Structure 1
């Protein structure tokens with residue numbers, strides 16, 4: 001099979017690889033849609049991922065396709081099933097899983113290898129986080145399930161109420177998804193982002209209260225009312241933006257520091273502001289089997305208009321060059337990788 005192989009920092013090569021034999025409980029999925037992701041861009045830049053990847057290895061984690069092979073000892077799945085796979089599966093038995101926090105599982109099993117013609121789905125994942133998709137659901141739309149599930153988790157963690165005013169910081173795929181879900185929950189939404197094509201996409205999603213951030217670090221929006229928002233969803237992942245969030249919410253407000261900052265960075269907050277305004281700071285990580293199911297339902301029911309989030313496509317052969325373009329500021333929201341191209 002053809003696959004993108006990560007060899008190190010900004011070193012991705014398209015290679016022919018043998019298909020691994022299946023083990024009990026496993027299935028093989030013929031990939032029909034794979035999507036680019038900011039996490040994969042970080043992997044490309046760093047050349048590895050401490051928790052998930054050691055090069056040389058295949059990578060990519062947003063995918064959907066059809067089952068092309070089933071091990072004889074794998075129950076409940078059949079060749080031809082249209083499926084979407086999450087990129088992880090919790091163990092279900094560790095202390096965090098028993099506390100109903102499977103996104104923080106002590107033995108989270110990760111799945112990578114979406115930028116390829118096929119992938120083997122491990123037994124634990126076939127049992128816990130592989131899902132059938134409707135015949136009417138395009139594969140590219142279903143491949144949005146994993147990132148959307150992370151946003152679903154983040155929105156749940158914020159405990160939003162209808163008519164609350166949410167400020168979303170960041171107009172990338174995560175910020176746009178958060179804005180759409182919050183509006184679906186009946187919230188008023190203000191979106192802050194850097195000027196460019198992604199704000200045009202925000203407008204096409206019906207988000208009309210958009211403010212342009214003029215700062216390369218932190219927040220510089222003269223028309224942004226400080227201390228007035230009920231909640232903030234931070235989807236930038238910069239320490240300077242994290243530090244700006246407490247001044248943006250009302251007394252008793254909630255802040256989800258969703259965007260992951262670079263490793264070994266730190267932040268400073270005004271302790272008086274946090275304490276005397278009784279602010280809640282939280283951070284969401286990853287997803288759960290429950291939010292994966294909810295995200296797929298949001299896509300298949302039309303709550304999230306998937307076509308608005310996929311605005312470019314490339315053949316697999318162009319993936320290395322595309323990641324180079326992403327590293328220098330490519331403004332695509334999500335790019336569909338056509339693995340047979």
Structure 2
């Protein structure tokens with residue numbers, strides 16, 4: 001994998017395939033693991049962080065899933081490339097900070113990524129397009145078994161896998177699903193849905209995870225509790241909750257079509273028209289407008305448009321992607337101009 005060519009590759013989370021992909025953007029499973037007898041990354045000395053990195057590299061070489069994956073040492077890549085990996089959901093914003101002895105391991109399909117020495121020694125992630133939480137679990141479980149044969153994990157028979165944050169102790173697992181819920185937002189039912197989610201011990205975040213607000217009607221929903229539940233129980237709970245939300249979004253979309261179709265069509269076509277004609281546009285406005293265009297496409301209100309292009313625009317219009325395509329750093333205004341240019345070229349064909 002080459003970071004200079006990655007912008008031409010469609011991220012797994014935006015392929016627009018898989019079950020219920022009109023509403024469920026992606027499904028992700030993440031496992032937190034630590035090596036025994038070595039302090040957690042925030043407490044480890046530099047030589048301990050280096051030891052963790054080397055041990056994981058040895059284990060990677062023996063894994064059927066990872067031996068062809070690429071390791072990027074974060075100290076060796078610039079800030080634009082780090083932001084590029086964040087925008088593609090391959091690592092967290094926090095991981096891009098203080099990069100000594102940190103790395104990210106990525107497979108060629110961008111389905112698997114492993115953050116080395118983030119909050120935990122390993123943050124293993126598997127992403128699937130659409131509502132595919134069970135398939136994500138099947139893949140990550142086998143990767144975990146592979147690595148567990150070579151690495152001695154920090155594990156307690158009483159508490160389970162030991163992690164830097166107590167909320168991850170137990171299975172060390174977080175399952176999350178990215179949803180596009182414009183109809184629930186437009187019908188003003190989203191607050192009720194979010195309140196119900198919180199009562200069930202799930203958390204809701206924005207497009208880029210922890211610390212981000214929902215934008216473009218995208219909501220990332222994940223379990224809060226890892227301790228005291230098996231992996232299968234957690235996944236089953238997530239699956240049941242997401243199915244209910246998908247059903248509610250479908251009902252809200254149908255209601256909008258039946259009771260407020262003119263207003264819906266107006267918003268969709270205004271959004272499409274703005275994107276096709278703007279000569280300067282911000283990242284935030286782009287996401288909001290693309291959200292409405294995506295809804296229009298999914299409901300059949302927009303004809304002769306390629307849904308894959310809409311998904312592609314969500315990511316290639318992000319700041320680091322724009323700069324990688326331009327081959328140089330850009331000011332904010334230069335990015336806003338470049339963004340509008342790319343959108344016009346994609347939508348006016």
Structure 3
């Protein structure tokens with residue numbers, strides 16, 4: 001189809017990456033997924049394809065001749081190509097970037113606790129892997145990259161909300177890896193003219209997170225435990241607060257960062273800020289907070305889940321974990337001004353949608 005474009009999603013079989021795959025396929029684009037399935041799951045890609053086919057904005061037609069490179073994930077539609085490889089497998093990475101217009105870089109070893117358990121693997125995947133991707137993009141002439149970063153780079157500084165101009169203060173190997181990847185993006189942007197957005201995600205949640213994982217995010221773990229009559233575990237007193245951000249908002253921010261789905265209102269907002277992402281000067285690495293701009297405590301979270309699920313669960317408390325910040329709250333003004341980002345789904349609505357997914 002004439003308006004089809006090709007994009008690479010690293011970590012496309014993961015939670016956030018697979019939702020990006022859904023959004024891109026539903027818009028009729030070609031998608032290349034690079035994922036070694038170390039934390040991603042084939043089921044996520046299968047769900048991504050099924051949801052894209054069912055989406056009302058899905059477009060039929062020939063989006064280009066592509067094939068699945070790994071038989072463990074399939075069958076795949078013609079417009080989706082899957083490459084089972086890590087970012088550190090350079091031949092596969094160089095193949096993945098051929099002919100793509102932009103990259104959504106989601107591949108990482110996630111989780112603060114996991115980074116303490118294996119800091120070397122975290123740094124290799126998140127830093128060395130990112131640098132390998134940046135080099136491959138530079139060599140292939142791919143200029144635009146939306147890179148997943150994290151609110152954890154701010155550390156536990158008391159100032160709220162967190163603004164991009166604040167000095168970072170990472171408290172974990174994971175946070176350090178994300179900050180280092182941002183710095184690498186800045187170097188490649190200035191040196192080779194790459195156009196990069198480092199999106200600092202704030203506590204992303206939604207369908208397809210794995211509640212069974214030792215390092216699972218708190219919301220799917222709470223939902224599944226409460227549904228089965230078990231007590232959810234809170235590390236600390238439960239008064240720590242988070243800017244919980246539903247997955248659809250994160251997908252939307254990524255699309256905006258590479259010039260997809262800009263509405264007239266978005267364009268007006270960017271025009272007022274003097275920014276045009278389509279004609280933005282090359283050699284820039286912009287850091288943007290992606291959150292909802294609100295915060296709720298973990299005790300609030302349990303209260304809302306009890307209301308939604310009709311349960312009456314009380315939490316059990318355990319010792320606070322190293323590297324956990326006390327409060328997380330995003331200032332999203334810059335993201336609004338630069339790319340036109342405004343959250344589409346608020347916390348409570350996202351929580352209801354997520355609960356339906358895990359309890360249906």
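Descriptive notes on the structure:
- Given -14000 for helix-only ellipticity at 222 nm (-39500 (n - 2.57) for each DSSP H run of 4 or more, over all residues; to 500), calculated: source structure among 1, 2, 3: 2
- Parent structure of the calculated result 2.8, given that distance in nm of label points 7 Å out along Cα→Cβ at positions 86 and 310 is the read-out and 1, 2, 3 the choices: 2
Each value in this text was obtained by applying a stated rule to the coordinates, not by laboratory testing. Everything numeric in this text was worked out from a predicted model, so none of it was measured. Cβ atoms are built from the backbone, for glycine too; each structure is taken alone.
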